[in-house]
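We did not get these values from a lab; they are worked out from the coordinates using the rules stated. In this text, all values refer to a predicted model and were calculated from it rather than measured experimentally. Cβ atoms are built from the backbone, for glycine too; each structure is taken alone.
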Structure 1
Amino acid sequence: MIWDEIDKELAALKEQGLLRQRRVLASPCGVLELVLDSVTNAATPLLAFCSNDYLGLAADPLLVDAARDAAGRWGVGSGSSHLVSGHLAPHEQLEQRLAAFIGCDRTLYFSTGYMANIGVVPALVGRGDAVFADRLNHASLIDAAQLSRADHHRYPHTDLVTLERQLASSNAKRKLILTDAVFSMDGDLAPLPQLLELAERFDAWLVVDDAHGFGVLGPNGRGSLAHFGIALDAYPRLLYIGTLGKAAGVSGAFVAGTVSVIEWLMQRARTYIFTTASSPIVVATLLKSLELIEQGDTRRAHLQTLIRCLQEGLASTQWQLLASPTAIQPIIIGDNHAALACSAALLECGIRVAAIRPPTVPKGTARLRITLSAAHSIEQVERLITALKQIESHSGAQ
C-alpha cells in the first residue's frame, strides 16, 4: 500500500536521528517553561534557550493589556481579506507606524513572515528572470525563489566574488538578490552594504529578510539596514522584510519600500490578496510592541551583556561557538545523534536547548542552537555554562 511507504520513511528518519518531535508547553513563551510529559502529562519546569523572543516581549504584561483592550474594541477576527472588507483601522495604523519607524514611504503587513517572503519574490520576478540567493537562506526564501519560476542561482554563503560572477554572466531581463540579514542557524550577518553595491551595479532588486535583526539591531532596534547605516528610502531597488513574531513578541511580518513597489505588491502578492487578514488583536498589540522596541535600549544592552557572558564562559571549553554577534549562538556538534545526546544531557540538568539537524542545516553540521533573550539573567546564562562544562567533564572522563 502506498501509505506503508510513509511508515518506512518515518522509521528511516528516526534511525538517522532526523525525526522531529513537538514538546507541549503548559506556560506562556518565556525563559522559564513548563513542559508537559507526553506519557504522564506532568509538567516539568525548565530553563529555556530555544525561542526567538529576543527582547522578552512575548508575555510582557503591557502587550497582554494591549491585546485585552483590542479584543474589547475590535473583536477577535477581521472577517475577510484586506482587499475585501478585512482591513481594519489597526491594520492601517500599524502599516503607517512601521513606515515611520523604519524610515520608508510605505509598508505592507502580512500574516506571517513565511507568507511575506513567498508573496514578495514571485510578485517581482518570474519566468525569464533570475534570483541570486545565499545558500544558507531560510527555507521560506528558498521556496519563494522556486515559486517565482525564475532561474534560481545559489551562491556560497556570503561569497560576494561568486555572486558578482553570477550577476555578470546573467542575461536575465530582471535580476533579484535574495538574502537573510541575520542567518537563523549561524547567527552571522549578511554583508548588506556590499550586496547593495552589487544590486546597484547590475540593476537588480535587493530583497532583505530581517527576521532575526528587526527589534534587536540598529539604533532603537530599527534592524539590520540601520545597523549598517543604510537608509531604505534612498534605494528604490531595496525591499526590507521585517518579522514581528520574534523580537516584537507577537506575529506577522511587513514589507517596506517605495509607494509604487508596495502598491504593486498589494496588487500582485498572492499570499496577501488571497488570505483573511490577521486578527485586529494581533495588529493592535503590535502597535504597543513597537513602542517597547523603540524604547528598548536597556533590553538590547542587557542582551549584548548576555552574549559576551556566554562567549567568554565557553571560550576555554570544547563548546566552540560560531562567530556570531547576535542572540543566536550555535555550537556545531556534527553528528545528528550526538547533537540529540547533548540536548538530552542538558535536559537532565533542567535546561532546554534545541538540537538542530538537517535539512534545517547542512548535512554534518547538526548543532545546539542557543538563543538568548533580554529576559534571561546573567545567573541563568551562567547556569547554562556550568551545565555545558559538566557535560564536557563527564564525556572526557568516559
Structure 2
Amino acid sequence: MKKNHDYNLIFDAEYWGRHGAPHDILTTLRNENPVFHYRHPKYQPVWLLTKRRDIEYVGKHPERFLNAPRTVFHNDQGFASPLKGLPHMDAPEHTKHRRAMQGWFTPRAIRALEQRMQEIARDIVDEMAKGESCDFCSEVGARLPLKMICELLGIPEKQEPVVWQLTQDVFSASDPEVAASKDIQDGIRKAMTFCRSLAEARQQQPTDDFASTIANAEIDGEQMGVREIASHLMIMISAGHDTTAGAINGGMLALIRHPRQLAKLQWNPGLMESAINEMLRYVTPTTNFVRTTVVDSEIRGTRIAAGEDVCIHFCAANRDEEEFERSQDFLVDRSPNRHLAFGVGPHACIGQLLARIEMKALFNELVPRLAAIRLDGEEEYFRAHWVTGLKHLPVQYRITPS
C-alpha cells in the first residue's frame, strides 16, 4: 500500500489542478482498504468509502446516514453553513423541499426544453466552425449549460458572466486564476446576495420560470424561508451548469484521447446515450459528499460508530473493478453502466435528466460534423477537489458546415 502522506492528495486542490483526479491512489484504497479511516492535517477525520456497493448502501439508507451535520469534506461537523438547500437537508424536510421543485425536472418538462437546447447547440457549433482552434472549455463546453440554466431561472443573457463568476467563487475558491473572492465563504456570501435579490424580484413580480416557482413556494402551507429560497437558487445556479460543463469538457478530452471510440460514435450515432453515460462515469464532476452516521453501523466488517463521518467518493466508485469491466478505459458502448455521477438514493441529483439532455444536444450536433480534432497544448484543471473538472482545453479542429 502507498505511504500515508500520498493520501493527502485525495483532497489536495493543488494536485487536482495539476493532474486531475488521483486515480492511482484511489485505486489502491479501493483494492486494499475500501473502508479507510482517513485523517488529514487540516480536516476532521472521515471513513473514506471507495467501492460502489458500499456507497450505494449509504445513499439508499438516509435514515442511518445524515446529510446535515457535515455534507462536504472541507467543513467540520456542525459547521454553521449559510446554505440550506437540498444537499444540506434530511427527511422529512428534504422530501418536502424536493417536491416543491420536482415539476421542473420531470421527463415531460425536460422534453419541452429539447428544441431550445438543440438551437443553442447548433449556434455554438456553427460559431466554432468559423475557426480552427479554441479553448473548448470556455468557448464551447460552458456555454450551453450556462445559457440553459439562466433561461430556466429567467436571468437575462447580459448576466451570464456574473453567474459564471459566482460559480467559480464557490466551487474553485482556491484557484486564483478564476476566483474573485478571497475564500469560499466570501464566494458563498456573494452568491447568496445575488440569489436573494433574484428571489425578491420574483416575489414582487412572478414570471414563468424556476426562480419564481422557488421564490413563491410554500412548505406545509407557509412560504419557504428566505435562506432556503436563496440556497435552492444558488445551488441551481452553480451546480446546475458547472457540473454539466465539467462533464462536457471531460467527455471531449476523453474522445480526443480515445480516437477509436470517437470513430465508433461517429459510425454509430445510436450509441450517443451510452457515450454520455460513459462520459459521466469517466469524468464524475462532483467527486464526493459526506454523511454522518446516526447509529452504529458496519461496512465490510468495519464498525463505524454513531456520530462518525463517512465520505462517499463517487469518483473512486465509478472506477470500481468489481462493477465496471476495464474500469479505467473509456468505452462509448459500455453496458451496463451503473455509475454514480449523480449520486444515489433520495439525494440523487434532481437535475440529472436536464444534464443528460444538454450533453446529448451538444454532442449530437458536434460529433457528426467533427472531421478532425486534437489537443493544441496542455489541458488544465481547476484547483478543486470537490466539484472539479477542466479549466482549459486548447484544441485544433476541423468542422464540416451544417
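Could you tell me which structure in 1, 2 was used to calculate mean projected area of the Cα convex hull in nm², for residues 243-314 alone as 6.7?
Of the structures listed, the value fits 2.
Match the computed value 27, 60, 13, 0 of P(r) over Cα pairs in 20 Å bins from 0, in percent to one of the structures 1, 2, and report its label.
Derived from 2, not from the others.
To test your reading of the models, identify which of 1, 2 gives 4.2 for distance in nm of label points 7 Å out along Cα→Cβ at positions 107 and 171 when calculated.
1
Determine which structure produced the value 2.9 for distance in nm of label points 7 Å out along Cα→Cβ at positions 219 and 371, calculated from the coordinates; the candidates are 1, 2.
It must be structure 1, since only it matches.
Given that relative contact order in percent (Cα under 8 Å, 6 or more apart), derived from a single structure, equals 22, which label among 1, 2 identifies that structure?
The value was obtained from structure 1.
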